[in-house]
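Listed below are the structures to be examined.
What follows is calculated from the coordinates using simple rules that are stated; it is not laboratory data. None of these values were measured; they are calculated from a predicted model. Cβ atoms are built from the backbone, for glycine too; each structure is taken alone.
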Structure 1
Amino acid sequence: MTNYTFEEKKALMEEQMSKSWAEIDAIFMKHSGHRTFTEKVYADDWVSAKWPLFELFGQKLKLTKTVENTLNNEEVRNSLISVVVRPLERMSEANERDLTALKVLFSNLTLDEFKTNRISENKAVLGEKLQKGSKLSKSLKLFIKDKKYLEKAQILFSQTNEAMLARGELQASIDPIDIIMMSKNETRDWNSCHNIFEGCYGAGPLSYLLDSSTFIAQIVFGKQKDIPDKIWRRMCMIDTTMSSILVSKSYPSSNSNNTNALKDLFIETFGEENVATGLIDREDIEGQVEDMGDIHYNDITHQAMSKVPMIVLNKQKYKIDAKNDTETTLRNPLKEGAFSDLEFLVGVKELTSPTMDFNIYDSIEDGGVFSDDCDGYDDEDDDDDWDLD
């Protein structure tokens, strides 16, 4: 094993950053109007904290995998409403009747119909007959009467349809831009309390940036933007021995395809002979998860989920021989004390603000690192996210 100096470690890691510290400062200025000094404040601590994960990932900031079928029906409908309906609402010639009809149409279609742009079976919506095999984009004219509005809707729908057919990239990442912007989007509406500009735990991503445990799992679509165009993400925590990973809640919603893809990414990276996966009960592991401070919101220690996906990278060490993703794969070894050596140290006790104006010890009750209002926290449970045999 090569013994690197600190400066060599820093150079190796920083050359793989998808956004430099200066570019991150520019993004902060664009979205907040504040001048920041992220390299001076965070770079050295990030390198020290994340180097073990960097080595575990094969001296990479990201493990990646091409994925498909990353959206469920509800997410597709929400995407269509966000990308198609909302821009139309801003058109002066748009009328309420056409908007309502479009929303009703979208609510009566399946994921396959959205993806293939074809009606899969004869059906009637708002009294209009849709014939099996007909193009969905052409059927829009049955529901939108204004021709100019219809033309715009068809263009927007085609663009959205192409995006749904495109492949996404699943990333397990310690790249600063991915962690810092874990709950901020430019093209999608969802966020969480960790939105760095608006969330009541807006400094949380900086707490995760500087710990030795946290990395982000996300699926990114499209070309590189200032802020990664995430359609889904989960926060992951690795223990101090680098042998086991706990997976936090999904945002914006549960999607077993995406979580299974994450599991497959680690199996492909570390070998099926080494990796075990399954669900465990939160109360059986939460005592081994320690929040190093109160800056972030940990779904496990705040009891925001009752079942926790777990990925073990060394199943021989824990004598795991059961099939992956069964009810007993990891629950039985956990109850028998196999994982008693695990310790998850999450976040940091305090940090300096990116503007270097103040120190942060707690949640930012006024919202975000740069203030505003706190939108609260959605503690919807996430029990059924991992398929079990």
Structure 2
Amino acid sequence: MKLLVLYQARDAARDHPGYHEGFCRLVAEGALEAHRAIPYYGVSEEQGWDWLWRFAYEAARDMEADAIFLHFFHGGAVPDPSSGIRRLRGLASKPTIFASLGDPFGRLVKRLPNCFRAASALSDVSFLTGMGYLPRQLMASGSKNLVLMPHGCCQVRFSAPAGTACAGPEFDVVFVGSRIRSWNPLRMGRKRVEFVEAFTRRYGSRFGLFGNDWNGNPSWQGPVPYAAQHEAYCRSAVALGGMPNMFHDYYMSDRPFIAIASGVPLVDYWVPGVDRILEPDRDWWLGRSHEEMFRLCDRLLEMPSGDRVRLGQEARERILAHHTQYHRCAEMIEIVKRLREARLSGRRAAEPELSFLAGSRATGSGPDSIVGWEG
């Protein structure tokens, strides 16, 4: 299968190295025949959106693309893509078009942008980082074949051997995350502030706080570059996840995967469904309130350091073996291949089985399941 990817990037290999390397690796392994990258931000900013769609059409035509991936197709200032996608659908190679969603979106505020609604409605399959009300919104706009596809850890930036947590780390608990400033009436920014304040009070100088805009907090250690997060986590006995930006079912940013891949045990906030992606009390430890998270942190801190380090290292190995962006690329390609083969032979594609689920697969279709599938 020959794949053309329109990346949410100005430079695909630099901005999204995990996905770019993942598709390149699939070519080397023979799972793909070819992979060509077009950074849709970079091209549109230099030449305009009309030129982008002409360029994409010519690239897909010249390589006889079998599949076209609209990667995280919901960036700011993306105009209606409908005419460009329809033209791609008319190519002689009859490409299978698929789109992905990367950010969290709300019911009433920060709703799904129109550019993604249009792209999803014209796609053969859409991969979502959350379910629940998101698929219901998309189905109302005409989308079909909606499949959960969580974020993963970038294997390019975060799979190098991590420093083993020592018996006497600098901090008991570390949180990596910037202060959110938003007019969101659901007060997600305020909830993160309350979250950080609670852990500052509880752990004091043993709490390490990394990120932007935490001026005045005595635990603040300053910002940390995105690719250097492991350096912060490995200064602690326990890593701490933050308040989620949205509460749609199954939503996880890439941060839990990155944190666990540091080799330090992660305590995070529970969101409906996430315990089907990573297993609680094995891959990570989930609480539904500050108090529950305190108890989980304390339980891990009371363990013999060797046991705690072993748990963290074993969880790291599972992330790198099953939950990197390379694994997400491979899973999406397998689903798209099966859908394409079925449609070209006049059959209805079977509902996909999702290999990333912890212990069980999705059963049944619809907006409240992990797969909304028509085939």
Test item: semi-axes √(5λ) of the Cα gyration tensor in Å calculated as 39, 27, 19, pick one of 1, 2:
1
Kirkwood radius over Cα pairs in Å, for residues 234-321 alone: greatest across 1, 2 for structure 1
For helix-only ellipticity at 222 nm (-39500 (n - 2.57) for each DSSP H run of 4 or more, over all residues; to 500), the calculated result is -11500, so let me know which of 1, 2 that is.
2
Consider the structures 1, 2: one of them gives 17.0 for mean count of other Cβ atoms within 10 Å over residues 194-201 as calculated from the coordinates. Say which.
2
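Consider the structures 1, 2: one of them gives 22.1 for mean count of other Cβ atoms within 10 Å over residues 250-257 as calculated from the coordinates. Say which.
Attributed to the structure labelled 2.
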Identify the structure, out of 1, 2, from whose coordinates mean projected area of the Cα convex hull in nm², for residues 58-121 alone was calculated to give 6.7.
1
